[in-house]
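Have a look at these structures, which come just after this line.
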Structure I
Amino acid sequence: MQQHGMTLSYGDNGAPHIVEKDGPQYPDAQKACLPLLPSPSPFQASPQELAAARKSSECMRQRGISWYPDPNPVTGEVQQEDGGTSEQWQSLKSDHREAYRTCLPRPS
């Protein structure tokens, strides 16, 4: 950012902050530097959260939703692109309401 004319200040934690985000050079500097940022590390689920997510996926399949995917082994999240069609996902709550409520309870 400094190479593109931006002034940086550093907070108590050592993290840099751009001083003049309103400056005319900011859009070009951001465009040039954004690809250099490291990709964010994914949230990592605890072993208990992963076990619960796997149990929920298995529960869905036991209730006839054979296409329901396993969770991501790092985040514990179920991704639509890992199984089922977009139509199946769209109708999941309406066509499989009881399985959805039983296997994927909302956190209290």
Structure II
Amino acid sequence: MERLSEQALQQIAQYFAVLAEPTRLRILHCMRDKEHNVGELAERCDCSQANVSRHLSNLAKHGIIKREGRGTSVYYQIADPSIYALCDLVCSNVVKQLQSQAALLSTMGNGK
């Protein structure tokens, strides 16, 4: 892999920073199988519409989602489905870590 420029590193850091927010991850998870409007996402994510709109704006700014107006409604969908490959990789690693920690705590709790 070639050396990344400072500008590229900054953009990569910003991309990961956008993903470093639990509500945004919840929104992305809700959008995994189909598009939604703000009201649907707010209901599914148990957030206010204003909060969801703010997060959607941030995700769109970084090219992770896209919006499509239909009549008086705006629907949001994933712009780059590869985001789920990244999420799946990270999630599986976190699950393995949590399982290892639980196993360690279990053996410690049993006096072994």
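Quick check: 2.4 is what I get for distance in nm of label points 7 Å out along Cα→Cβ at positions 74 and 90, calculated from one of I, II. Which structure matches?
Label of the source structure: II.
Using the calculated result 45, 17, 12 for semi-axes √(5λ) of the Cα gyration tensor in Å, pick out the matching structure from I, II.
Comparing all candidates, it corresponds to I.
For log10 I(q)/I(0) by the Debye sum over Cα atoms at q = 0.13, 0.16 Å⁻¹, for residues 2-57 alone, the calculated result is -0.55, -0.64, so let me know which of I, II that is.
I
Given -10000 as the derived value for helix-only ellipticity at 222 nm (-39500 (n - 2.57) for each DSSP H run of 4 or more, over all residues; to 500), which of the supplied structures I, II does it correspond to?
Matching structure: I.
Taking FRET efficiency 1/(1 + (r/R0)^6) of positions 10 and 98 (r between Cβ atoms, R0 = 25 Å, to 0.05) from the coordinates of each of I, II, which one would give 0.00?
The read-out comes from structure I.
No value in this document is a laboratory result; all are computed from the given coordinates. All values reported here derive from a predicted model rather than from experimental measurement. Cβ atoms are built from the backbone, for glycine too; each structure is taken alone.
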